[in-house]
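Got some structures for you, see below.
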Structure P
């Protein structure tokens, strides 16, 4: 995707595409080997048409699970990107040949390639991960490369940053959210990011290129009572096509794949205790919030060739 074009996109969809994942990360809050029964229910043409029929150009974020485990993903992305833009969250464990062959880089905002260190090292696939990132870069795709700062992994953050730098790549610390205690049999667990020490916060922020990292290191932001475009020009799509306002507000907006999406006519007050989707904070759809899109775009293109 060309630089300087994010501000031209007005409608955003986060699509929980599938549930199956081939990794078993300790910090994952919902990993399962079982695929959602709705995956494959709608054809690529039906899915693309459902977005086309809204009359808007969408930025569609595809996440899982691991999206590339679905054999239909590439054709779905191919159809969607005729009129829309896409980003994909992936652990980069699957073959990329078909994707590289059939998808136009200019229509992909970025691929968020998560380096799940323990799983990748256990499988002996570190070199393969780097090889795929470089293939994507050479083909013209933008990549955000992240490492979840889970406490045991955080201890090796500088080592991993140096590893990626040796390949000419920038690794982004992704702030861990959830409980952890290394003394595994204690009943009380520390909750992160609130439990990071001052030194740990400084280390994460030292290497962070995320424009809202200083917020996220303290916990999820709250926009309660402020007008937000979620439900108007931002939606959360579930695997079966059902739509809710956002990850923190389950207000039903019907089903986009059935052609009866019901968007709000105007921005509405946020009712969530905290914003469970930091992606929203970067898009300039919250009343009174700084416009982070220019900084976000810089983050997207850091690993471009």
Structure Q
């Protein structure tokens, strides 16, 4: 049974060749992608915090994750950015912990693997399952259960919120929580923190920069952090079921054709596709990548082979 995730579906939506290189050939760029790696390190801190660890332990978890990623940096210019990114990550973690309330945890970092069902017949796909990892499920003081999702963003809060109505990840995870755990989840509490755009000033030390950044997140907390309630009703979930079924049928059709589509419009996404060299078979492109052990970086081996 082949596993697909929200991240894999999103990659295919941008470019099917990019999905093929990442998930089927398991290629990973050797060059660090600071935006993604700071985001995953921030999630490591929130997992520690939701499991009951202290603020200092959460910060340590985030920095350990970032330092682990940094071991693959070969470019000395990029490596010199590590202390700066570490300071930014630390301040983001501390700001989130001090801003967001701590609700009763019901589930923390739960992996799921659920069938993808034909909404017209009720029969499950014999080829694909939907898998993923839920950050947390919490119970609010009114007794209701919500997914808890953490997001880091380079956009403004207003720009980020525009995606809520069409965010399939929330819909997938609500379906998964209901099917796999039998919990009456209505939607998600989405916690967003905006990444710092300010850099150290000329002559400013890292310690001075840390204090200035700390003050910025304290003084402009409403602009840089938010907790938003995003609800999914039955009509939205039914549409999601239909879209998921269409997704797997499209995959089967293109597999029979033996075609992997390319989308040149995605080549410049987010500063450039990291798989451009592999896609175009540029000279020595193999040296720019390594082959990952896991197909899905966020899942355990057990879930990946469900």
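We did not get these values from a lab; they are worked out from the coordinates using the rules stated. Computed from a predicted model, the values in this text were never measured in an experiment. Cβ atoms are built from the backbone, for glycine too; each structure is taken alone.
Overview of values
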| quantity | calculated |
| --- | --- |
| When distance in nm of label points 7 Å out along Cα→Cβ at positions 213 and 261 is computed for each of P, Q, the largest belongs to | Q |
| Per distance in nm of label points 7 Å out along Cα→Cβ at positions 101 and 149, the highest-valued of structures P, Q | P |
| Structures P, Q, by Kirkwood radius over Cα pairs in Å: label with the highest value | Q |
| Test item: distance in nm of label points 7 Å out along Cα→Cβ at positions 189 and 253 calculated as 3.2, pick one of P, Q | P |
| Source structure (of P, Q) for distance in nm of label points 7 Å out along Cα→Cβ at positions 109 and 173, computed value 2.5 | P |
| Winner on relative contact order in percent (Cα under 8 Å, 6 or more apart) once structures P, Q are ranked, highest first | Q |
| If helix-only ellipticity at 222 nm (-39500 (n - 2.57) for each DSSP H run of 4 or more, over all residues; to 500) is computed and equals -13500, the structure in P, Q | Q |
